[in-house]
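Dropping the structures in below, format is structure tokens.
Laboratory data are not the source of any read-out in this text; all were calculated from the coordinates shown. Computed from a predicted structure; not experimentally measured. Cβ atoms are built from the backbone, for glycine too; each structure is taken alone.
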Structure P
Amino acid sequence: MVSTNQMSRSDQARSARMFFALWPDDAERAALAALQPGLHELCGGHAMRADTLHATLVFMGEVAPQRLESLQLAAQEVAGESFELTFDMMRYWGHNHIVYAAPRIVPPQLAQLVGDLKQCLDKHRFRIDNHPYKPHVTLLRHAKWSDTPLPEMPRTIWQCRSFALMQSLLDAQGARYREWVRFPLAV
């Protein structure tokens, strides 16, 4: 576990909006960001900032300050394996106006990681989003599209060797994310 969190006193006094995610390196993120201009021409909307592109594993929502350390310790109990994640299709969710990249095939190591993480968090009495897991990276928000398939995309491969506990922060520029802890996956 690698901790990058430096909490101020004001941060410690309020709840934090937390989630677990796969966080790509700069090259992996740039490959998906390169798709955004063409998608924006087709669908309009708002392109996500390249530095925010990620794949959420488990969304926690608001976590009380006194539970943050327990959240980190619970995630340490998860022993996942590293894997490759191939994003090879683009889709549109009309109910929330999002264009996203997704894998056609979910690696078994990813499904196991998410299942183990949810089970561990449940055991430690954390509330989690229990919707079926659909790995994706949001590329555009507030987009408009139909049921017509989006263009084919070049394969983008992420080497997933860790997962991270992240905090979502909102400011005038929109959402930004702060890494709290990174958890390695076995090679």
Structure Q
Amino acid sequence: MNKKSIVLQTTLELITTQGIRATSLSQIIKESGVANGTVYHHFKNKEEIITELYLMLTQDFGTVVMRNIEEEEDVKKQFAIMWLNLFHYFVNNPLAFVFSEQIARSSEIPQSLKDQARQYYKEIESFFRAGVRNKIFKSYNTMVMEELFFGNVVSIVKIHENEKVKLLDKHINQAIEISWKGFLKD
């Protein structure tokens, strides 16, 4: 891992455990083990590190969701693949999950950065727009649809993370079916 990646990973670890405000640039430098000059070579300040981390993870989310989607597959199968892609990504990347829940949605991330990051969700937005246009989905605002899709997955990830509940494939498939039916046009 290169030094820039080490700084980003260290920042991710720190802000997901203690928050953005409680994480200082000096702490990032100390915990990463990367020299001051090297950190300043890549980033002017903590805000630049947070910005790059936010955009990097947002791009990951958008890319992961649309992985292995074939246009010739029916919309329901595409939806299920998208759902499972995000579910498995979050289960296998708990820091990214915490970041998406606690940091990405916080007021500490400026709206202008959130707006900039929307570019990474264009394919997801197109999927829902096409579903509405083809009268498969209800005619809702696509951003609302994306958030509800995301929220459904997040809820099941939270159940999965609860050690008292053992989710089986049938439960995950039920969650996908319930989510799918929520979008379908009456």
Structure R
Amino acid sequence: MKKIETVWCQLLFDALERREIGFQQQKLARQLHLSTSTVSHALKDLRLMGGVRIGGDGGEVVDAEKILMHWANQRDLVGDVRMNLGCSEPVQEIEGLMPPGSILGGYSAVRHWYQEAPADYATVYVYHAQPEVVQDRLVSCKPGNTKVVVLQLPPLIPVRAETTSLAHTFVDLWNLTDWMAKDFVRRVKEEIDGLLS
């Protein structure tokens, strides 16, 4: 994930899940361990499209949906993939086998939140700071049709307790090409729309 994406993720996490729309560039830079020039670069397009407003003493998110869609269209999910594994176990069992420090994303995050999935799925997307730890956990799993996609977890990115944030999940789902992804996108977008109304 690009450094500017961590800024977009933080802004959306704060606006949607913490209900905080105000921000200061210097504070964002310290929080995410980025330079102020990187934060300024991340805000440039958002400012031009009316997603954020920058004033003398800080800024504020004025259109979270514009930021969300901008990030969704810029996201290179494939670039974060560190390994693809195949396993014979069902998805829920695999999700339960994930080692400490694992952050469920994509379909698994949605099922985790709502206790059911809007459609069947056969791929578990999981973020981990050390992807090889996930591989080690699944070493005894027989090869099979359930896919496990392990992605690099960026440092300091906002996450929920066991899953990617609402915006991060939406953005990743937006970039999946499986037929069922649209049902999951729709379900997450409904929640986001509810928060924005």
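Taking FRET efficiency 1/(1 + (r/R0)^6) of positions 48 and 64 (r between Cβ atoms, R0 = 25 Å, to 0.05) as the criterion, the highest value among P, Q, R goes to R.
Determine which structure produced the value 17.2, 59 for Rg and Dmax of the Cα atoms in Å, calculated from the coordinates; the candidates are P, Q, R.
Of the structures listed, the value fits R.
Could you tell me which structure in P, Q, R was used to calculate helix-only ellipticity at 222 nm (-39500 (n - 2.57) for each DSSP H run of 4 or more, over all residues; to 500) as -21500? All intermediate terms of the calculation are to be shown ahead of the outcome.
Numbers: P: -7000; Q: -21500; R: -13500.
The read-out was computed on structure Q.
Taking relative contact order in percent (Cα under 8 Å, 6 or more apart) as the criterion, the top-ranked structure out of P, Q, R is P, with the highest value.
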